[in-house]
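Engineer: Each structure below is given as structure tokens.
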Structure P
């Protein structure tokens, strides 16, 4: 065989191997075991008393050990960085379609700012956890919102999660130690009052995104149709964000919609948690270890009567 033919053969083999890896990732990634987090882990957890579905806010602001103590070791958190209502709606379908056990209480995130998020790719773990049908559904939602071009297509279907697939035997045991049933396990210190009082943020120009609002209402309708016991939960933000006029405006609009539809809600003000205490926060929306311990203690009595 000539050198040219060997080169061509090598290239062809490499292309075929790459195509096979991409196909494997897209079709089977949701079945590759990841421990202590994700949809597959929830389906294997069995019957749950309480399941939280939301963004990194839930992952950072809930103490899973205290929740397990209160709910007979049957609590779980399904959370992703930047998770949006469009994705949560699809994740709910995935749980049902993949045989997740019954949940006594489903807790969905109430956050006015989630309604203002563009339908986009936030955390590649979302793609990893979805079945092929779920991946296509989320992509279609992104395309319908005008947020899907070729570079994103390549990232979504080809590159995102590929590093996890290739390094899985080495990295998965490490990642597994960072989570416990979807919650963070590491110690999170407060960033301190000086930082929190000066940390810049600007939400003055945010607007409600129709696709996010429609996804939330669709998710609520599914819970009602399935007779799934549920509640929307607003986790406290640091007082500067919680009291921002724009946040408060959308909070009022959001709460009015939920009240009109008789949607059960637990608001930040329903607890005695002090969101002006800098010791309780890492940043505007994520708590320190001490903050999530104190907040979870305040939250448990409000959840216990609903499951």
Structure Q
């Protein structure tokens, strides 16, 4: 099961500049993508919703003898009846260790990936199923350097303000099956410190994350810890996740359990049950999700 989840993970180790391309169109061009269908049910009447949560199609162009490569991803979200470009980048590999990327680039932040194909459950760890991290895609440029044991990255991007936005990454991969990342984001509207680690041990995957975000006036927005355990049982698996801390200045905790099953190398399904308490208001949600990746 763990190997099949790994095959479904899409995106790059740093910013998403390279893709997990599956379908070869030519010598240098390949395509990949996924369809994400979901049914969610929350507290109260009328909170049941079914949707094709996302359809994503990406193209990767990487000539074998060239230091240049490009990626473009188009995502359609039926919930918002909207389509938009996600990763759209051009990358120059100056050396085997150093690369430069420009375009619409995914944030360094977060253990939980932006795309559904990289999640161990349906919802994110934040309140109302939102992500813990403070950024997603933005136009800018980054430089990434990898020694094998360490990764370093810096991103500079445009904002709607007169100031630029910055992200800095330090990652350690020097111990087998262990990944540790520290990201600092400095934006005119927020500052975020994001520290997370994951470790694979046999059929188990353990993850822990701390996120602290304040707005431009130093008001605390998020101060939480997340802990996750995933256990693989052949084609089946189960995820347990706990989030605890403060969200929007009030106490917040959330518990999630999510059994899952890989029907094939391309088809992955799960069921999720989550309960959360935000400032004394409790809510429960359930979801069923089916993902077809290619």
Structure R
């Protein structure tokens, strides 16, 4: 996928904020205020972003063998972070090996990696459906049906499948958002039309961002707040952000760092189990670990790119 077509500073900024949100809910934060609403809302946002660029990234694999597309979904997206991902997975393996954990209930260390496995499974299923449907409207109808079934299953609250059940709905929402025509005002004066279009999209983004922050900060978990946040505020946020050409190396850097904030929580679980169970004291350890994984990944990718050029 061409990064120049998908990297948007506003989306990258919210990816970074959602990564911090995940860390906050896992306890790695010194903040002691009212909790944000919805433990799974930031993960929903990540799925939605994946859906936003899904059709664009998978289109060239529609007429190719199924395994080519599945390989891209798994390897194409993970190869650039393979070492940090391997470190995270190995840390989870050690936690489950060295610490006596209850596998019949909620396995906290193992839960960190479900997001990557779910992305692979859900994206592969949507790719198969997209590959088999000849008309895009049929695919969209199937996406709408998946959203309804997924959110209905979530509302039933069948643990521990209730939270992962939202993933397909959010991915499908992202796919549908990506097909909505962007607001473009056409006037005889093209520059004036562009400015009006930009103003409308900017106002829409600010309004949806305020709504997202407001719904997120309302203390206490409730399904209606979560649905408003993830089915109204987040989609609007992505829709208007995608229409605004915000290109910033700094914001892109924050977006890149978000994945390492998530992965860095895995290695410090060893500190949690063997040194201290107080996660709020490990906030700075999380920052250091995320920065170390980020730098390590940059070095490996730079070396790998040079090696490919030489060959």
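Engineer: Thinking of P, Q, R, which structure, once helix-only ellipticity at 222 nm (-39500 (n - 2.57) for each DSSP H run of 4 or more, over all residues; to 500) is computed, gives back -500?
Structural biologist: Working through the options, I get structure Q.
Engineer: Computing Cα extents along the principal axes in Å gives 77, 45, 44 for which of P, Q, R?
Structural biologist: That value comes from structure P.
Engineer: Supply the structure label, taken from P, Q, R, corresponding to relative contact order in percent (Cα under 8 Å, 6 or more apart) with the calculated value 15.
Structural biologist: Going through each structure in turn, the value belongs to Q.
Engineer: From which structure (P, Q, R) was distance in nm of label points 7 Å out along Cα→Cβ at positions 232 and 248 calculated, if the value obtained is 2.7?
Structural biologist: Only one of P, Q, R returns 2.7 for distance in nm of label points 7 Å out along Cα→Cβ at positions 232 and 248, namely R.
Laboratory data are not the source of any read-out in this text; all were calculated from the coordinates shown. These numbers come from a predicted model, not from an experiment. Cβ atoms are built from the backbone, for glycine too; each structure is taken alone.
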